[in-house]
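S.K.: Multiple structures are listed underneath, in structure tokens.
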Structure 1
Amino acid sequence: MEPRNRGRLLIADDHTLVAEACKTLLEGEFHVVGIVNNGRDVLRMAQELRPDVVIMDIGMPCLNGLDAGEQLKRILPSCKLVYMTMNMAPDVAAEAFRRGASGYVVKSATASELVTAIRRALRAESYLSPMITKETVEFLLRCGTTFSDEKKLTPRQREVLQLLAEGKSMKEIASVLNLKAGTIAFHKYSLMRTLGIKTNAGLLQFAIKNHLVS
């Protein structure tokens, strides 16, 4: 019989080996309720499984980790987010905390660091990997600096942009978002006009710059 206070974890990473290794590492102390490999499945499975903590990468297909995390915190406010990522940029870490993260761990860290971050999240505390300059992250949070370009877009436009940048067709995007292809075309036109971008290559560059895709 499992201890009642054993934290329930959902692991989200599009690299299967990383996700499975993470599960093996953590299931001795925590209860791993599932593994998913894209941001949309994070939202779907979190609502079904009700984890205490979601461990998630930033660079997730279909819906990136930052947007998925922000949506998850609106749906399940009590669920904690611990990001596990290769991205060491202080502005990305600050954005993660701004959107509701409890922890931010780089993948080159030790295993014990991830465990510490999860334990702190379960105690409603925060954790930042020491490989990232804490003072810089705190400064960015205090001054309110955000991904200003990305904030010009609506959440739906960001979703469409990411899927376009991943190479999906209008029809495929319409299927993913449960919308009509004409609606997707309208969103693409609107976001290109808003950003002043005229080519698909320009959209891809913008998506990469704003961490919508890796």
Structure 2
Amino acid sequence: MMNAKAEVIAHPDIWALKYAGRPERAMQYIGVPFPKETAETLGASFNLTKDPVWISDNIVTSGEIPMITEYEKIDTALYVKEKDGFKPDPLWDDQALFIKSEKGLTIILGCAHRGVINTIRHAQKLTGVEPVFAVLGGTHLISASPERMNSTIAELSSLGIRKLGVSHCTGLPASATLARTFRDAFFFNNAGTRIDV
């Protein structure tokens, strides 16, 4: 849509047939709404990889994020349609972007389907940087249990994060809890927000 050449770095699973299935409604397609070829004719070139990609010396994509914590679980209402039916979606294609600076790591979340803390730990291991300056984006805490919220908050607090900007899939109840805990460090990361990293 930019009418320009653009490299798109993504996991190969972005083209999987993805569905959401909740008890109160039928399976609903939630995958990419256009074929890869359409994007390519508009100027996109796809770098589809499961591995991290270093865009510069200080900026890297996450690649696949391992599940390390015991309390972060993948949403059980998300599926991939395959030849033999619907299978739980492991969401390997959930990506994040890690930026190294003098302030520490800035972690830009996709939707954090594989867990905020799992993503942060992966960022620290991949970059070799321990301090976390900012965590920005979707945290997928919208349906988190109280136990998961408490564990997530405890981990985030231990990191000394200075900026926590949440969006879309965090949900208002979880956002309110995070705002009470992180006070001035917390903000809604809405469109148009600017932050110096």
Structure 3
Amino acid sequence: MKEDDYIKKLKSTTEYTGVHPKRFALWLGMASMTMFFAALTSALILKKGDYKVWENFKLPVSFMYSTVAIVLVSVIMHFSYIAYKKAKFAAFRWLLFLGFLLGIGFLLLQYFGWAALNSIGKPITGNISGQFIYLISSLHGFHIVVGLIVTFIFLIFAFRARKDEAFEFKNIANPSRLLHMELLVTFWHFIDIVWIYLYLFFYYNYI
């Protein structure tokens, strides 16, 4: 099969006039995660009403820095997607790599936030008000780890594709990879928004 015929066949199997099944599956996953974190924050509000066990304290500043980091991840990933769509493959790869590093930076800042909680007398096995932050932020961190694993796999394929004769040598974006990149960026946008919500929720419920 000629390369041009292969590209046409690939486009015909990856372009849809309706909602792509993979995109729909991602939406379902995001909906379930939204309900999951909504349930956790609702439980926090209920427990906060028990004044006998609840303690307010100032949220460590590391969590604010991690919020900035995750917003940057979302922005960088979006520009990486645009670069791939425009067949600017070198820019796509390096932006994807930068987004990956920022995602790791987010996790490190979260760890520093946990260390700061421990230093102010709120260890992971301490008061229930502190335990909620550990629990919710760690569960969100798990989703970040999933995003980083998938991004790392994308990076491997992205650097391997530098000599792709069917697409990159012809300055053509692989439609299958473009779809997957769109799904990855959508996921990063989602977990970005979830953390912004969680950070604001923590900030206003612990003062």
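S.K.: To which of 1, 2, 3 does the computed value 3.3 (distance in nm of label points 7 Å out along Cα→Cβ at positions 131 and 163) belong?
M.R.: So the calculation was done on 1.
S.K.: Still on this structure: Figure out for me which of the structures 1, 2, 3 the number 4.8 belongs to, where distance in nm of label points 7 Å out along Cα→Cβ at positions 51 and 99 was derived from the coordinates. Present the calculation step by step, with values, prior to reporting the outcome.
M.R.: Details: 1: 1.6; 2: 2.6; 3: 4.8.
Value 4.8 for distance in nm of label points 7 Å out along Cα→Cβ at positions 51 and 99 corresponds to 3 out of 1, 2, 3.
S.K.: Next question. One of 1, 2, 3 was used to compute helix-only ellipticity at 222 nm (-39500 (n - 2.57) for each DSSP H run of 4 or more, over all residues; to 500), and the result was -6500. Which label is that? Each step should come with its number before you reach the end.
M.R.: Values: 1: -15000; 2: -6500; 3: -27500.
Of the options listed, only 2 reproduces it.
Here, each number is a calculation from the coordinates, and none is a lab measurement. Predicted, not measured: the structure shown is a model, and the values here were computed from it. Cβ atoms are built from the backbone, for glycine too; each structure is taken alone.
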